[in-house]
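In what follows, structures are represented as structure tokens.
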Structure P
Amino acid sequence: MITVGTAELTYQPVLDWYHLPSDITQFEAIGVAVDSHDNLFVFNRGAPAVIVFDPDGNFLNCWECQHLVRPHGIWIAGDDTVYLVDDTGHAVRQYTPAGQPIRTIGPSGVPSPSGAEGFDFREILRGAAPYNLPTNLVVSGPGEIYVADGYGNSRVHRYSEKGELIQSWGEPGDEPGQFRIPHGIGIDGEGRIYVADRENSRIQIFASHGEYLGQWTDVVRPCQVFIARDGLVYVAELGARNGLFSWMKRDPDAVGGRVSIFDQDGTLLARWGGGQDARQPAEFFAAHDICVDSRGDIYVGEVSFTAAAMAGLDGSDLPVLRKFIRCN
């Protein structure tokens, strides 16, 4: 049996664990989230937009999203409602678990004036209002909504439970509290906000009202950060080999995608991936999202097809959805 992690945090990779209906032929797990029943919701960069599996990988249902332009981030709140982030649609929307629209959080459809007119974060001149290519979000226990924004902005937006904008923070740059693609976002049991500051290769930590608390730098282009019920911090790292912008030089020997687990003090507890062959059970091509269910099992969504196309590679046989079962 192949295992990864450490003696205290041991996981078994499970291959080919999910089962898609034959009529679903476009499948790339851009986002992953679990509900209160440990069912896995996959935000699919294909059709249909949302696909739901039970913990054993059996297909449960699927649904489309009206007005969706391009899937990016997903979060399931404590009431099992589903929040979806549409990056090129500049929108955040809430749905019932069955896919019925509930509301739109903030504006939609028009990029805010950050100075960027696309995905080149070097063009961002200022932190702007919501949204310019938002990337992900998280909902606190009391219902406040924090949106990472994003590819074309450099801010975190905080909304009330009613969807009213309370505050925004962040500017372009690499100083504390500044961002170069705030790509992922998580929240711990104390209400602290963790931001995956991807192109600065760090996790920044803030109080719930935006006060800067610190940063962790032992990560390589983190895409998402997830704080599980056990209080541990799980990070999906894109790595430095794939998912590169056109002006970035691709180094086949650079660190690949990987998963890292930290305690809340930032101490690294376990890590796997980072190697050369992304087709191996414990390696990744383009780890993009991560979540953990009530049993401690880890799900990782990969943008393998998108990242391969960006590099001019054939990614048709690359994995896009991983599962690691907690063994202890």
Structure Q
Amino acid sequence: MSNDAYIHNGEINDYVRRNLAEQAAAKAYACKNLITRIRTEQPFCFSLHTALELYAIERPAHCKLPSSDFYITVRKQQHRSSIRNVSYQTWSQPYETYAFPNGLVCMHPIDTWIQYAQHLSLTELVVLGEAIIRRFGYSIDSFRYKLTAFHRVTGRKRCEEALKLMQQSDSVQETRARLALLRFGLSNPVMHYSITNPQGNTYIVDMAYPDRKVAIEYDGDHHRRFRNQYVRDQRKRRELRALGWIVIEVFAEDLKNEAGQRAFANNVASALQVPLIGTPQKQFCALVDPKLRVNARRGERRRYNAHAGKRP
């Protein structure tokens, strides 16, 4: 069996993990310095962007959070401090926390995901959920159980729809590529599909439509940073093409905007010899549901306040 069956983007994944770990260490140092400046004995925990950095998880894209150096969640508004460059969130939900060995306290990763619901699109909520699964190995049911335990959540419907789309993935860009295909009407590809040649060598591709022998590989800048990984990727793709597979490479630039995503989906549709519908299949229609957009948050907030017995 080929080593490619085991070394699937190995050097790249190690590099990403190291980079995130270095960022986490730097943020932990900054957080400990911040704590010495906060003159309060009231409990608080780091949350949102700060929590993700401490957990060594990639930040989501296109987030509607106001820019700040630190994000802290408190249970009561009077627990806030007036320190600059700190964004305080008041959340009365029964959220759980996690204490690092160094004493820093963060909101639990799944609770963090739920708190992000009011700030992220459905796509980026899926991206974040899969990143958390990749980091901690949680099951989808763990997210579902936690969401059910919260009585009032701004963006609950987005969370519920995100759970239907979430699965295991190797990277945030891999998730975005898969969702782009679904967004424009293609069926769900098989993730991390294994292909074995007559000599018994096995290759793993990021995504595949096996019945049409179409494979899709995400190719980021990291892939060219490591020569050994780059050579393995090129040899794998050369071998797959010799076996009759169509191998489509997708780049970060293809996923930056709707036009690029449509062009990528159209390329895959052409390889599959199917028309590009341009709209999601019924089971994925939430991806374009205007009621689930972040700018629908005002309506979500009104419903939240009405449920809580408050005036909007």
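Assorted remarks:
- Of the structures P, Q, the one that -13500 was derived from, the read-out being helix-only ellipticity at 222 nm (-39500 (n - 2.57) for each DSSP H run of 4 or more, over all residues; to 500): Q
- A value of 4.7 for distance in nm of label points 7 Å out along Cα→Cβ at positions 111 and 239, calculated from one of P, Q, originates in structure Q.
- Value 17, calculated as relative contact order in percent (Cα under 8 Å, 6 or more apart), assigned to which of P, Q: Q
- Which of P, Q yields 28, 16, 12 [semi-axes √(5λ) of the Cα gyration tensor in Å, for residues 15-126 alone, calculated]: P
- Identity of the structure behind 39, 24, 15 (criterion: semi-axes √(5λ) of the Cα gyration tensor in Å, calculated), options P, Q: Q
We did not get these values from a lab; they are worked out from the coordinates using the rules stated. Everything quoted here is computed from the prediction, not taken from an experiment. Cβ atoms are built from the backbone, for glycine too; each structure is taken alone.
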